[in-house]
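Structures for review follow.
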Structure 1
Amino acid sequence: MKKKFLLLLLAASAFSYASKAQDTVKTTADAPLVLYGSVDTYYKDDLSGHGNNIPTSFASDNNSISIGMIDLGLKKTVGNASFVGELSFGPRNDQSVPTSGYHIQNLYVSYNLTSKLSATAGYMSTFIGYEVISPTGNFNYSTSYLFTNGPFQNAGFKLTYAFSDKVSLMAGIFNDEWNAYTSEHDVSTFGVQLTITPVKNWTAYLNVATGPTSGTELDLTTAYQITTAFKLGLNAATFSPSHYGGGFSGVALYPQLAVSKVVTLGLREEYFKAKTVDAGSTYVLAGPLPGGSVIGSTLTANIKAGPLTFIPEVRLDKVNKQEYSAFTNSSLAPTTSASQFVLAAVYAF
């Protein structure tokens with residue numbers, strides 16, 4: 001009952017502000033409509049000789065020149081109102097949702113209720129984690145275990161209040177299921193994000209998403225541009241599902257060094273642990289078997305040629321014990337390690 005009352009109150013507030021805005025904001029055809037997006041392609045060679053040996057998201061083809069996806073976005077702001085619509089097609093898109101074809105990455109509307117308070121409703125890229133679906137938003141082309149096992153998107157309603165240019169707070173209510181346009185049963189996931197910018201070029205996000213269906217994830221994401229050439233990022237998270245135990249915890253470090261105006265080198269060093277599950281649990285992780293842990297080391301270069309970025313990458317993952325490993329070698333025999341080479345090209349516009 002309290003949840004329904006909260007939703008009604010938020011909706012009434014937004015309608016009240018929007019009604020007043022009709023008298024003050026004129027929608028004009030001249031307001032700029034911004035088009036943005038990306039196209040990506042890649043080649044991957046897994047030393048095992050088969051794909052999906054490292055079970056993180058995307059780039060699953062092996063010994064093949066393959067496509068990622070085309071991502072097309074539109075956004076527009078008139079007065080205090082704005083919208084974002086983003087649609088994608090391709091294998092990378094298909095692996096971000098259970099069904100293939102096309103996928104809406106973002107579809108939401110926003111309104112600035114005051115100079116400090118904004119409201120947003122719709123289907124949005126998740127506020128949790130360091131990495132995203134679009135290859136233009138990541139330095140590495142392959143993705144982390146933390147990204148693969150966390151949410152990609154959340155549908156819901158959120159309010160964001162800026163206390164100052166250094167501190168803001170988002171609070172929202174979201175559908176019970178992640179990565180779905182509609183809820184399975186109800187709107188029961190609550191999310192909070194505290195954003196802090198302690199000094200120039202350093203921002204930290206403290207995130208919580210919790211619900212009786214979705215489970216609970218606690219997440220810290222931060223990045224600091226220490227010098228013009230050196231950047232350091234970090235993502236740490238722990239997740240517990242609602243039933244049967246399981247979940248994960250982990251941390252990933254992202255140091256990056258610009259060695260010239262067009263070449264930047266970066267390392268992703270990740271530790272990821274799969275929590276043990278209760279007997280009879282159907283909970284499945286992408287990564288080591290329950291109780292095991294993996295260290296993933298990914299060395300990546302970004303080579304810029306205008307809007308085109310070439311991304312050569314070498315990755316080595318190692319599980320702590322054979323009994324927890326899902327990796328196999330070229331003979332499909334179990335092994336504790338897996339490695340791959342990727343060469344990708346990403347065009348952003």
Structure 2
Amino acid sequence: MKTKAAVTYDQGAKFEISEVELKDPKANEVLIKVVASGVCHTDAVARDQEAPVPLPAVLGHEGSGIVEKVGAGVTSVEEGDHVVLSYSSCGQCENCLTGNPAYCRRMMELNFGGIMPDGTHRIYEGDQELSTFFGQSSFGMYAVAHERNVVKVDKDVELELLGPLGCGIQTGAGTVLNKLKPQFGETIAVYGCGAVGLSAIMAASLSSASKIIAVDIHDSRLEMAKSLGATDTINGKNVEDVVEAIKELTDGGTHYAVETTSVPDVTRQSVLALRSLGVSAVVGVTPETTFNVFQDILGEGKSLVGAIEGDAVPQVFIPQLVSYYKEGRFPFDKLVKYYSLEEINQAFDDSANGETVKPILKMSH
């Protein structure tokens with residue numbers, strides 16, 4: 001079918017709205033009429049080739065939409081279902097089979113390699129193959145995704161809102177609820193109050209954590225963090241020593257940290273501000289970072305861990321987040337601002353400069 005999509009042709013180039021050819025879904029695949037798609041920092045990372053996605057490509061990996069058609073063998077959804085699209089995994093490796101699909105052995109290939117699980121393409125412009133992103137490419141009017149990417153959601157929630165649950169919000173919330181799991185009386189600091197960090201703060205407020213400390217350099221983001229459950233805020237520009245400030249607030253350091261900024265110095269801060277046996281979970285695409293392993297980590301039994309996609313099984317976790325949203329306990333709608341697909345470049349600019357926490361592109365069918 002002919003459809004419209006935002007295409008990334010060259011490194012760092014502006015998105016261009018183009019007519020593309022989308023092939024029919026194969027066995028175990030689903031055709032989705034995309035209603036909306038979140039804009040995530042990972043899309044910018046791919047556009048700028050900080051992650052080597054083959055170009056040209058149709059990016060977008062936080063899609064929400066309606067099932068239009070199912071291929072042979074699809075059993076989890078049917079035509080007319082409302083769905084959120086999440087990351088791609090093989091379902092066959094040891095990690096997938098033990099409930100850890102975010103660490104699928106084919107994770108990089110299936111999400112950043114530009115191909116579908118069977119090694120072929122679904123999107124073309126003339127004779128030119130266009131890379132698929134995260135097995136979905138949701139910056140378009142329609143998308144074809146493997147059944148494992150697709151999460152059925154309730155029809156009584158605004159579908160346009162739900163796409164970011166597929167990656168950014170799932171990452172922040174899941175890192176707290178699935179990976180760190182703060183217990184009664186424990187403390188947590190969240191570094192960076194973008195969409196991922198604010199999602200972590202909302203999740204921490206669902207836990208039994210006694211202190212939830214938000215760290216950022218923008219007062220507006222810190223105010224939002226406070227409204228979403230942070231008990232304390234620190235502006236890194238206004239404090240001489242962030243680590244000491246956190247230790248004073250927590251009688252020696254936090255039990256946990258979520259590091260979302262991808263800034264090496266902040267990553268190190270997140271570890272230094274832990275108490276003995278504390279754990280810092282890094283979720284951003286962070287470059288080379290220097291530690292004195294004995295002084296910073298080993299000497300106090302601290303842990304620095306990575307968390308991909310919030311350690312979540314999307315088909316389980318995303319419906320749980322929707323339930324909490326419906327109950328008024330996870331108000332992620334406060335983060336979003338809507339744009340049209342044609343305004344995609346403005347949406348990315350507003351995300352980069354901090355004007356919008358979580359842009360969502362609405363498709364006009």
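Every read-out reported here was derived from the displayed coordinates using simple, explicitly stated rules and does not represent laboratory data. This is a predicted model, so every value here is computed, not measured. Cβ atoms are built from the backbone, for glycine too; each structure is taken alone.
Supply the structure label, taken from 1, 2, corresponding to P(r) over Cα pairs in 20 Å bins from 0, in percent with the calculated value 31, 56, 12, 0. Computing P(r) over Cα pairs in 20 Å bins from 0, in percent on every structure in 1, 2 gives 31, 56, 12, 0 only for 2.
To which of 1, 2 does the computed value -6500 (helix-only ellipticity at 222 nm (-39500 (n - 2.57) for each DSSP H run of 4 or more, over all residues; to 500)) belong? Only one of 1, 2 returns -6500 for helix-only ellipticity at 222 nm (-39500 (n - 2.57) for each DSSP H run of 4 or more, over all residues; to 500), namely 2.
Among the shown structures 1, 2, from which was the value 17 of relative contact order in percent (Cα under 8 Å, 6 or more apart) calculated? Checking each candidate, the match is 2. Among candidates 1, 2, the computation of FRET efficiency 1/(1 + (r/R0)^6) of positions 67 and 115 (r between Cβ atoms, R0 = 35 Å, to 0.05) that gave 0.95 used structure 2. Across the set 1, 2, mean count of other Cβ atoms within 10 Å over residues 179-186 reaches its highest value in structure 2. 1.11 is what came out when Rg/Rh (Cα atoms, Kirkwood Rh), for residues 163-218 alone was calculated for one structure; which of 1, 2 is it? This value belongs to structure 1. If you line up 1, 2 by distance in nm of label points 7 Å out along Cα→Cβ at positions 195 and 251, the top spot, with the largest value, goes to 2. Comparing FRET efficiency 1/(1 + (r/R0)^6) of positions 107 and 211 (r between Cβ atoms, R0 = 30 Å, to 0.05) across structures 1, 2, the highest figure is found for 1.
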